[in-house]
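The numbers here are math on the coordinates, done by the rules we state, and not lab data. Since this is a predicted model, take the numbers as computed values, not measurements. Cβ atoms are built from the backbone, for glycine too; each structure is taken alone.
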Structure 1
Amino acid sequence: MKVVVDTNANINGTLVLPVWQDSKGMVSGTEAGVHRSLKNQIEVVLGDGDFKAKSGTAMTLAGTEGGKALLIGLGKEDDATLQSMREAGAKVTASLSKIHGKTVTVKFCGVDVDRMGAFVEGMILRDYSYDKYKSKDDDDDSDDSEITAHVTCEDEKTAALGKSAEISSAVASGVYLARDLGNAPPNDLYPMAFAEQAIAFGEKHDNVSVKIINYDEARSMGMGGLVGVGMGSYRKPCMVIFEINGDQPGPSPCIVGKGITFDTGGISLKPPPSMDEMKYDMHGSATTFGLMQALVASGHKDRVIGVTCMAENMPSSNAQRPGDVITTYSGKTVEVLNTDAEGRLVLSDGLWYTGTQLNPSYIIDLATLTGACVVALGHEASGLWSNNDELLNNIKEAGEHCGEIAWPMPLFKAFEKEMTDSKIADVRNLGAGRWGGSNTAAAFLKQFIPNADGTDEQIPWAHLDIAGTAWGAKTNKLVKNGATGIHVRTLHHLITGQ
């Protein structure tokens, strides 16, 4: 979507009119440029209460010589939030059809810049589809051209709204990339295919470097977690390290993503229903890659690191078994009790590598880690665990600002004790029972966060379990279906403040 912010009174294409609930007419200032017959039709519809403008509603008006209009309900003005405005903007894009054309004009007057910016952001985020593998008939006359949205407001607000729209478009490019990666079929997106895309990304940008740790290198380095999970597949695992603005000094934010490009469960095979959805099990890495794209597109100038732990978890004659004991990059041993608890194993190596080799100011990992998190929080929020209250609160606030809720969860000592009571190894990869499964998984990961140099305190770290929010969240109105690109925006806001 191309967004043009100006004060031009002309109507280009279909008029999009955001309306507060129970409005009885057009807001003063929005009538400019609207043909008299279309204006009269809008006034009648609103005056008679035929369109009450409740949140989430839309109405198309057509058939007059004055052109077409799409009325969008904003709900009650006193109840409006940034998220409700995003969802209203998304409703515009979701409602567009052939009758509306590919050019629209959104008219605002009397609305603050933050709310207008959120509305535009919602329009942009909803303008996504994944149709790479769909054939197009020769006689298909559908218009694949880009939507152009002209957005008008008062003169004194155009510069600020234009800047907001520019940032939203830049960050959305990262969200789109994360969705593309998440939606990609696993026969085409396997660990080294992901790495090849990363290499191409690095070659495209002067301020980006990409390093690949391949299977043989991971073995020689002692990355038993990554190697153990991926050795059952002929598509071998790898680790991808992104560095943005590497010439900048000092400790830097480091984001680590789980990247299981397909998860059968390994020898602990998953049940067949919905196993196709396990292509999404790499969305932590998709978000990490998407964040790198968003930071580059928005012009971020400071150093940021992304690490993605890529593997395909398959059953085979040389696959990891329940009962195996592996030695991770940290030197700690892990008793493998269930090969379907594999995400934490690849992350154990990624987290320790990040903490010891990459000079982090803090580490945040993202993983579609546990079904238990979906049981606890549904599809409404990601689980959030941290060893640092300040980092936890900053992530929580960034998520609330972006409408991507990260809900704090406990890291009790009892969970850590449960995960370190293996009779034959330092750590076990599965809790002693079914209770608190997302909490014990987080407690496992905490064992692989190194101490800060010269201290007995761990590096600040947070874990986001996105199993319920990375795909299939039907209440997420910014997404039509499939992968959501969750937390690209949250982490971009956390790191940049934008």
Structure 2
Amino acid sequence: MIDIVSQLADGFVHCLTPLNMAMLLIGIVIGLLIGVLPGLTLVMGVTLALPFTYKMDVTASIVLLTAMYVSGTYGGAFTAILFRIPGEPIDVPMLWDGYTMGRKGRPAKALGWTLVAALGGGLLSAVVMVALTQPLARFALRFSSPEYFVIVMFGLLSVVAIGRGSLANAFISMSVGILISSVGVDPVYGTYRFTFGSPILADGIEFLVVMVGAYGVGEVLTRLETGFATKPLDKISNARTELPTLKELKEIKGMFLRSAVIGDLIGLLPGAGATIASFVSYGIEARFGKRRDQMGTGVAEGIVAPQSAATASVGGAMVHLLALGIPGSGATAVILGAFMLHGIQPGPQVLVKSADMVYTVFASLFLGLALMCAIGYFAIRPLVKILDFPEAVVSAYVLILCFIGALSIRNNVTDLWLIIGFGVLGYGFERLKFPIAPLVLGAILGPIAEETFMNTMISFSNDWTVFFTRPISGTIVALTVTVLLLPFVQRLMRGVWRGL
């Protein structure tokens, strides 16, 4: 424990360097702007920033993206409370009580509850991240290639099972991502795969092109189809934040802690993320809370529960990423991409080889929460002012950033054509109700899964039963099967109850 505190103190010293502080401040501001702008999702915003970190120091780039991730879970609350427009899916539960409280003449109080919930949930999240990452990484040092393969598959298939909508569509999306990752030269045998004789595909397809194209260009095409027909917003001239009193905080302290813990636990589930944490926490409060009968009428519990859970989920998702190398959410999948762009594979060895960087990221989360709340408190009017920009103008800037990011990866014009192609694919996925997150995770984790599988087959003489007979890998396989079967069991139980 003393060692962790000492390294965290060193992390604060490194975080206070001019470059890291600048990246932290820029990340907080951009994350808040992304949250405020309807249609510009958190994952899409982090994806757009990723190409610009390619030439940066790895620590500064991870600090930037993590700061965007944290503040993005908070920024959308402004538009949800003031305009009844969720900047993110995370903020949908915020509408039910936050906007209602605002309509009752207390928008400043609703914004105050949101700020306190984000700060409290974020601090608990940061503590959990610091406390759990090292023990989990030490446990993961016992892993060999079979364990790494099954845990990668656990991460991939958890996204499929937990994802909203059709499980078949999610599985197809993930499979397409894995197929895309296999294009190019086979890493073991050196043969060409799926290149069809084209030199364009011989070097493979960068996962960054897939992410930026599917999320960025695809979203712009989707909004173009509607004619950029977002409804104009009414002006809010007196937007401000009013913090709750100590007496008000004491009345909900138990619920506050419960929601933050729920967010952390859900963040620890691979693929769950802040949106699920927000909905689950609100649902639990609406069913079991002290004022469950008043939920939806503008009570503080309906604001604090989803916001604290959403922000708290960040720490849980980062624990998975840093300790095991498995992203716990869509945003951490992009941050995984940033690590890999700089030649670093997150996992148990990262705390051995790059401890300074990891603890600097830990410290940046604490400092980022303080900055986020300060900026959110004092800059509410400028942040809401961004909504005056026409949707078409914002989309044009997004498209420019997509093309600049694609060109900066390999300085290859071919990537511009590829990003357009994946933009069309992302647009088609949206139209056909196929989720994009499994596609992106498949493109990122596919090569890791292939490498660990091939290493296992070579090391264990093609004995595929090794995944089931080793204690750790066998346990993870059982968990993976449980996660996959859970949605089917739930549907079966619902059918039985309806029959009764």
Checklist entry - Suppose you compute helix-only ellipticity at 222 nm (-39500 (n - 2.57) for each DSSP H run of 4 or more, over all residues; to 500) for every structure in 1, 2: which one lands on -23500? => result 2
Checklist entry - If distance in nm of label points 7 Å out along Cα→Cβ at positions 35 and 347 comes out at 5.7 when worked out from the coordinates, which of 1, 2 was used? => result 1
Checklist entry - If FRET efficiency 1/(1 + (r/R0)^6) of positions 195 and 259 (r between Cβ atoms, R0 = 30 Å, to 0.05) comes out at 0.05 when worked out from the coordinates, which of 1, 2 was used? => result 2
Item to check | Among 1, 2, structure where FRET efficiency 1/(1 + (r/R0)^6) of positions 123 and 323 (r between Cβ atoms, R0 = 35 Å, to 0.05) as derived comes to 0.95 | outcome: 2
Checklist entry - Here FRET efficiency 1/(1 + (r/R0)^6) of positions 99 and 339 (r between Cβ atoms, R0 = 35 Å, to 0.05) was calculated and came to 0.40; which of the structures 1, 2 was it taken from? => result 2
Next on the checklist: Quick check for you: by mean count of other Cβ atoms within 10 Å over residues 147-154, which of 1, 2 is greatest?
Outcome noted: 2
Checklist entry - If we compute Rg/Rh (Cα atoms, Kirkwood Rh) for structures 1, 2, which one ends up with the highest value? => result 1
Next on the checklist: Given 29 as the derived value for relative contact order in percent (Cα under 8 Å, 6 or more apart), which of the supplied structures 1, 2 does it correspond to?
Outcome noted: 2
Checklist entry - Which one of 1, 2 has distance in nm of label points 7 Å out along Cα→Cβ at positions 131 and 227, as calculated from the coordinates, equal to 4.7? => result 1
